[in-house]
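Have a look at these structures, which come just after this line.
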Structure 1
Amino acid sequence: MPPTGRRRHTVVIGRLRRALDAHLADSGYAAHQDGNVIHRHRSWIPGLFVAPLDLDEIPDEEGLGVDAAAVRMVVEVTSPGDRNHQRDRVRKRREYARAGILVCVVVDDCDDEGAVTVLTSPGAGRVKYTGEHRVPCGTDAVIPEGPAKGSAVGKAIVAS
């Protein structure tokens, strides 16, 4: 069983989910939590992901989670510690790019004063994202594409 997030993780993801729920209303998409995103028989659990509203219509082959092909955005909130940083900042973003997920947002409270990074455009070989926009926490990081396009991860979401 994966570890649960710390309180800060829960607060940020909760705020972001409420903001995305309002932004995505009537779009056919929704923000989801606590679900496995499956790609090539590997499972990752993002803090939050945006996918079609009805997840029953997009299961993976084995019914263990959601096929990454239907996921349009993932959000990760980093956890403290070297092992967690490696997972949240490197491995997960590489796997999300490989899966072709359009947008990956990393809220990194552990990076100096904090930063929000919006990764876009999984590269041709899909080993990394080719677009990267990083701003200090509290500055609006606007989502540039996908169903959440135009929404922002800003001060109201990341404020302590």
Structure 2
Amino acid sequence: MIRTALPTDLDAIAALHTRARATYYRGRVPEEAYAGDAELARTREGWSRAVARPEAQGQVLCAERDGELTGVAAFRTADGETTLTQLHVDPAHWRRGTGAALHAACLAVWRRAGIARVRLEVYEHNLRAQAFYASHGWRRDPAATPSGSHRTLWLEVGPASGE
């Protein structure tokens, strides 16, 4: 089930985010950059701001199975540009369609809002995420300059099927 995140989800979202990030940061960046109490508190605070954001400025969506949070996605619209800021699936739930369901839910929201194009940044070493996004139509902008250790991808949203 995909639903809008609630403030009561913040601890579970922050913990899931930390577990997911560890899978692609471990061995590449210092552990304190993605794990530990201070980073968990910073992560929770960031998610708290995202959950509290007015719907016109973005949303946080949760995937849930049998009462357990299995994935989370967040996007934000500012200055006329929409960015998929986060999409994480708990590693224990990989390859079960959770990411695809979250992505489809985001697409539905973007289409209803008339959003034509969305951007995201993906960690250059997160090849799993890059493959996922490519399979869902996200493309690199060949004219874009890499943003540090991240790559910028774009998605042309297009109308819903049958429109």
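Only the coordinates and a few stated rules stand behind these numbers; no lab work does. Given the structure is predicted, the values throughout are model-derived calculations rather than measurements. Cβ atoms are built from the backbone, for glycine too; each structure is taken alone.
The table that follows gives values for the structure above.
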item: For 1.7 (distance in nm of label points 7 Å out along Cα→Cβ at positions 19 and 51, calculated) the corresponding structure among 1, 2; result: 2
item: With Cα extents along the principal axes in Å derived as 41, 37, 33, matching label from 1, 2; result: 1
item: Ranking 1, 2 by FRET efficiency 1/(1 + (r/R0)^6) of positions 35 and 115 (r between Cβ atoms, R0 = 25 Å, to 0.05), the structure that comes out highest; result: 1
item: Winner on distance in nm of label points 7 Å out along Cα→Cβ at positions 67 and 131 once structures 1, 2 are ranked, highest first; result: 2
item: helix-only ellipticity at 222 nm (-39500 (n - 2.57) for each DSSP H run of 4 or more, over all residues; to 500) derived as -5500 - corresponding label from 1, 2; result: 1
item: Highest-scoring label, criterion being distance in nm of label points 7 Å out along Cα→Cβ at positions 59 and 83, among 1, 2; result: 1
item: Top of 1, 2 by distance in nm of label points 7 Å out along Cα→Cβ at positions 27 and 91, largest first; result: 1
